[in-house]
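Participant: Listed next: structures, encoded as structure tokens.
Computed from the coordinates by the stated procedures, all read-outs in this text should not be read as laboratory data. From a predicted model like this one, the values you see are computed outputs, not experimental measurements. Cβ atoms are built from the backbone, for glycine too; each structure is taken alone.
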Structure P
């Protein structure tokens, strides 16, 4: 089966080239001093002063460590983050939060966490602008007043740089019917409209992220390539993979394949070929509890620590921590030895190389 817009042969060739050039490509447009992987690894020590972040928040060494803390527990965001950080014994570089509709963001609590003088954090804000309007309607201006109101709020309250993803994981919301307003091209038009409208409203500090589900079955759809809004409105690309029963380690997580989609090379490989100059974020990842293998989470976290350096284009790794995730428990400290392995991962020098810029 030929996947639209890309073949395995092309992907494999680009993959080989991408490994060599990715760090330079990610940062050259920013005027950054990105280093080759070997040099970055040598400098990836706690407090390393040589490692910096570009204006698009691309770390020149290692990767950001982030978390969506205690999701679906009902805990307020400050309580949830402090609880998660206490449990893992490390501070998060990036706090992943979710907003929808007419909500204004970041909230006062989120701003306090971002501006913590002892432990500043970057915000990854995940916004679904509406559940009542189609993508086509939003692209045609149906929510312009809402977008303008948000732009004014951001100008007044939060000048710091932050990550912004708009309607993440759109694949399973696509309706291919003509006139549905929810076709893949409608998504791309909606995303472009929201970003350009925010920019026109004075929001210059949003680092935009396009977030895919990261699953082979969606990548095989004929409309998959039509989702992409364009390089001018997308700063980072992201995936949201989870370790289900098909996945055994980090390699399998970021490069999921299935025999029924034989030409699909895996999401990371596809991203290297499709977006060689953009940083990759794993915006959500989680490991489900396996009742028959209580040591699985420990072994999986250990695999991340061993394998992360094989993926230099991944510049941020954000865990989805929830005891009530839709398909299982992704709490990082449930299971035999999971808590210790996760803490060691969170404290690994690879994730401590670049300090979060202070407000």
Structure Q
């Protein structure tokens, strides 16, 4: 039977017992809007070290699933289960513009979505995690995926009541997001006849955007491309979209003084091990606290994907959330080993 418990503004819903852990649905408020997450604790009394997970861009939910992609077997949930088995608690949450409450929240967020509002969400989530009696607040690591890595970096490079013990940047952009978008659209264009001829029109639209003008994309561009470009001008996404356009993880990585793990998968079609990894490694040159890993079979959400690059490009969304897919073993082992070292150093 579903249970609801309210304590100090934190709402617990439907506690579920797992074989190795307890998962509780929790709710709290951020700037007057309810947020929802899953708090997972290993069996035992604790207090346990913990990870707060920040999902990627757009409508990606706490489990790292998106309504734009098929399947519900998200990497966020799989990471939470793996962490629990390793004796690590975790909190993953729906951003206010994602998950089942997105439609009711988006009208309230128009004009208010920004890098700052995402940081506020993360601050609130960390506060919930740190306040849990089963969590060691001095041993909390922030783990972000894709755009989520930028929010983790913003938290880690600002003064916070609960500082991170370390951070994991899973598929961080090493190029400005606008440049990354152009590379992704070029890859998609290469898969259709005459697609390469469309890219000059795409670049013209993005150059207008960078100049502070409307994109006004060429109507001859495919609707799917025009929709992607339009998403950066949708009022519900502003001012966040304009802030994101010029930002990359390179901007703040040099400021990191706590243990930092950077991972980019060899089968990641969105963030590239060289085009993004090389500038990130250059930005971290001489910093012994920053570790890099490039698991060859991991995709953007760190699922194992052993297809050839050509096969991956031909069906880029496949393998993200499909049933039967699993976390990439090498990536998971790298993260778990690194976490254990960080937590041990804080004991």
Structure R
């Protein structure tokens, strides 16, 4: 019984947190806080894709915001040129971002380590240049407006609260999809590549194909996130998908932790709300992010959530072992006395 349900144990905490987040509108938050919560949720959708790439495969992309941009621009262009609305744009944005991931991944994954990081960063910058110089088609540096409203069963969603629930639903779907990938044979193959690439290749695993596959999966998550972002902001521009947003996403997944389902949730919420809670300006926020990243790398290399779980296990695990040892000693003494 325990073996049957053990894979679900990793999913339950994430779903509990998401269920608690569904209660946030009942607390009567301001529009600013609700907007921050929506932005955090949109980031979390992209982070679940990045956690598959980084946490399971061990590949860190610094061009992830570019894939988010592909989804966002796909939504805006589909709305303008074909009249496709939100619900059609969601899968198509994911598909286009997945195709872009193939284009980026095939040349980039020929190298590894910091060379791959540099190449993905360069592709992100290249996309920004292409969008900026795209003329009227991409809106150039000004960007594009998105005119079509989000509708739910024919009812326009023109308020923050219903859109918050839509974003939260996609956060839940992303968590479940990420969990399914992690616990699938494909997820085990990706972890084998992460742990020992040469050994995995010697066992007949096609390393290049699986790396590109992980990059495509990550791109699909990012594309869906981009569509959600475009319909939330109603205006997109190339600067939103340049170098710093990619660093921002990498920072979130590294702080929260890429290997646990709670990691993207924790990273997205913490990085989004910490400057607001501490009342920091943008420059101070970036300094704080840098300090947090250094602290996590030095003290919690697997992320905040994994570090907290390890501390909990050490604290209460040792106490449980001590109690078990005392109980064993008492039983031994009682047995000896009975003789």
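Participant: From which structure (P, Q, R) was Rg and Dmax of the Cα atoms in Å calculated, if the value obtained is 19.5, 54?
Facilitator: Value 19.5, 54 for Rg and Dmax of the Cα atoms in Å corresponds to P out of P, Q, R.
Participant: With distance in nm of label points 7 Å out along Cα→Cβ at positions 138 and 154 computed per structure, which member of P, Q, R shows the largest figure?
Facilitator: R
Participant: I would also like to ask the following. Quick one: distance in nm of label points 7 Å out along Cα→Cβ at positions 186 and 250 came out at 1.4 when computed from one of P, Q, R, so which one is it?
Facilitator: Q
Participant: State the single structure among P, Q, R that was used to calculate relative contact order in percent (Cα under 8 Å, 6 or more apart), giving 31.
Facilitator: Answer by label: R.
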